[in-house]
Structure I
Amino acid sequence: MRSLARSLCALALAACAACSSTPPAPDWQMNAHGAAGRALQAYLRGDDAVADREWALARAEVARTGRVELAARLELLRCAARVASLDTGPCAAFEALRQDAGAEDAAYADYLAGRESPAQRPLLPGPQRAAARSAQAIGTLADPLSRLVAAGAALQAGRATPETLVLATDTASAQGWRRPLLAWLLARQQRAGAAGDTALADALGRRITLVQQGAQPRRAPAPASMP
C-alpha cells in the first residue's frame, strides 16, 4: 500500500529507500521499515503474536542507531494504530521518550490523546491538520489508516459525529482490518443502545458476531528472523 509506505517513512524512520533514490538506505532502516509495516498490518488484523514480534524487531533495529528521537517516532506509529482501533490508553512508551522528541512528535502525541492545542496543529502530519479542525474533513483523507487515526483522535477530543463512526466502520470493513472494525462496531452499538435504537443495535450486534467468529485462533510465536 503506497500511502502506508509514505506514512511509515514520515512517522517511523524519517527516511527510507522508498523515499529517496540516493544514497542507498542503511540496512537498519530497511529492516526497521519492513518490520514496522508488518507489525502494523498484523495488529490491525488482530494477530497479536506477529505484531508483538515485529514491533520488537523494529525497535531493535532503531536502537542500533542510538537515536532516541527515532525510537519515539516508532512508538508514535504504534500508538497511532491503537488510536485507530479505539485502544485509547496512555501512550506510555512514547511518554518515556518525550523529552528527547521534537515539537512535531510531541504535537502528534497530544493530538492522538485528543488534547492538542491550536498552536500545535500546524506541526501535525499533513493528513491530520484539517481533521484536527473539523470532523467533516476526515472523510477527505485518502489513506485508510490516516482516516482511522483521525477518527479515533476526533473521538478522543469529543469532535466525532455519528457520521465519523460510520465512516470509520466502513473504512475498517473495506480493508478487512478486524481489530479496528470490531472496536468501531462496538462503539456504534453502545451509542445505538443508549439512544434506544434497538434495531440498529441488533444489526450491529450481528456484524460484531460475524467479525468475532472470523477471528483466527492464536498461534505460538515463530522464531524471529531478519527480513
Structure II
Amino acid sequence: MQDSKSAILRISEIFFSLQGETSRIGLPTVFIRLTGCPLRCGYCDTTYAFSGGENTTISTILERVSVYKPRYVTVTGGEPLAQRACLELLSVLCNVGYSVSLETSGALDISKVDKRVSKIMDIKTPGSGEFDKNQWANLDCLTELDELKFVLCDETDYQWAVKIVQARRLDLICPVLFSPVHGELDPEKLATWILRDHLPVRMQIQLHKLLWGDGPGR
C-alpha cells in the first residue's frame, strides 16, 4: 500500500497568519491553500488559486507546516476537496496532533472528511452566482464541531439566508456565521438586521481584511 505521506497535491501557498474568520478568529494558524476550484463566485478574493501552484507531497507539506510550530492548521482553496488527496492530507494533519479546520464551498461531498476536522462550509447565496451548486445533503454530515457560513452581498441575500436558517433550523446543527462581502455590504447594516430579527447567528467581519487590506493575509 502506498504511504499516504507520499500522496501529491497541487499547492498554491502555505503561510502563517491570524485566522480571519470563524470561531477561531484571531488564532495564529498555518494556512494550506490548495489550487483549483470548480466554482466562480462573484466575490471571490482568491482567484489566483484557480490555477498554477506546485505539486507537493504530503510529507513535504508537513515539513513546511512544522516550521511554524502551530497548534491550528486550516486547509483552504480554491476548493480543497476538488483534489482527492485532500482527504488524506486532512487525516495526516490530525494524526500528527494539529487542530485542523477545512474551508469548503459546500458544492462537493463532505461525507468522507475525517471526523476530527472542523468543517467550515459555505452555503452559497443567490448573490454569489453559484447558489445552485449547494449540496444540501451535506447538512446531514455536519456536527456541532462544524460551522456554516453565509457570505452576503446585499439585503436580498440576507433575506434568503434568514429563510434558509429558519426553515432548516440550521442553528440547531452547528454555529451559523453571517459575513458581509468586503466592500459591498456595509457591516453596520448587517449588524442592524441581525439584531432587529433576533437571529441565532454570529456576525463576522474578515479580520485579515481589516489588518492587511484586500491582499492575502500574512
Structure III
Amino acid sequence: MNRLEYQSAWIRSHNTPNWLIVKIFLTIIYGLSRIFMFFRVTPNAATVIGGLIGLASVWFVYSEIWLIAATLAALSSLLDGVDGAIAELTNRKSKFGAILDALIDRIVEIAWFVSLIWMGAQASAVVVCGLMIMVMEYTRAKANSLNLDGPGLITIAERPTRVIMFVMLNIGVSFVGTDTRSATIGVWVLTSLTAIASMQLFFRFTNKLRNNSSGQTN
C-alpha cells in the first residue's frame, strides 16, 4: 500500500473530510511508519514506545521543563498514529493490539490530566474534563460494540485535539509560568469541546439506530 492508498483508506474508514491538514498529518504518519517498519518495529512495540514517551513528558512537566514536555507529548501523539499505520501496512491488525492501544492511551491521558494540576489548573475543572472525555469515549466504544459506526465518527475533541491543548498549555506555561486562571480556562475550553463531541456522537448513533429500525420495519 503506497502513501495515497493509505490516505484514502484512512479517510474513508474514519469518515473524515478530505482536508489538506489531514493529508499532511497522514503523510507524516506514513513516513514515520515506514521508518519503524525498516527497523522491524511491530505495531504493539510502537504503541508501548509512544506510551512511554507520553509518560516521560509528564515527568518533564513535574520538573517544570515545559518545552521538552510539549515536544514529547507531540511525539507521543504521532506514534499513537504510527502503530495503527504499521498494523495496516503490514496486515498485522489484532484485537489485542486494539485493546493495548486504547489502554495505553487512557493511562497516558490520565497522567497528562494529573500534570495539568501541576501547571496550575483547578483540580475540579480537571476532574470534570476527564469525566467528559470518559463519557465520550464510552459512547464511542459502546456504539462500536454494537457495530453502529466502524472506527467511529471523528469529532472536534479527538485525542489529537486533546494533545494540542496539552502542548499549547505547556508552551504557554513556559512563557508566563504556572497560572491558575490560564490553565483552568484551557481545561474548560477542552471540556466544552468534549461536551459538543459527545452530543455529536450521541445524535449520530441514535440516527443510525433509527435508520436501522426503519430499514428492518420496511
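Laboratory data are not the source of any read-out in this text; all were calculated from the coordinates shown. Being a predicted model, the structure only gives us computed values, none of them experimental. Cβ atoms are built from the backbone, for glycine too; each structure is taken alone.
Using helix-only ellipticity at 222 nm (-39500 (n - 2.57) for each DSSP H run of 4 or more, over all residues; to 500) as the calculated read-out, with -20000 as its value, let me know the right label among I, II, III. This value belongs to structure I. Comparing distance in nm of label points 7 Å out along Cα→Cβ at positions 67 and 83 across structures I, II, III, the highest figure is found for III.
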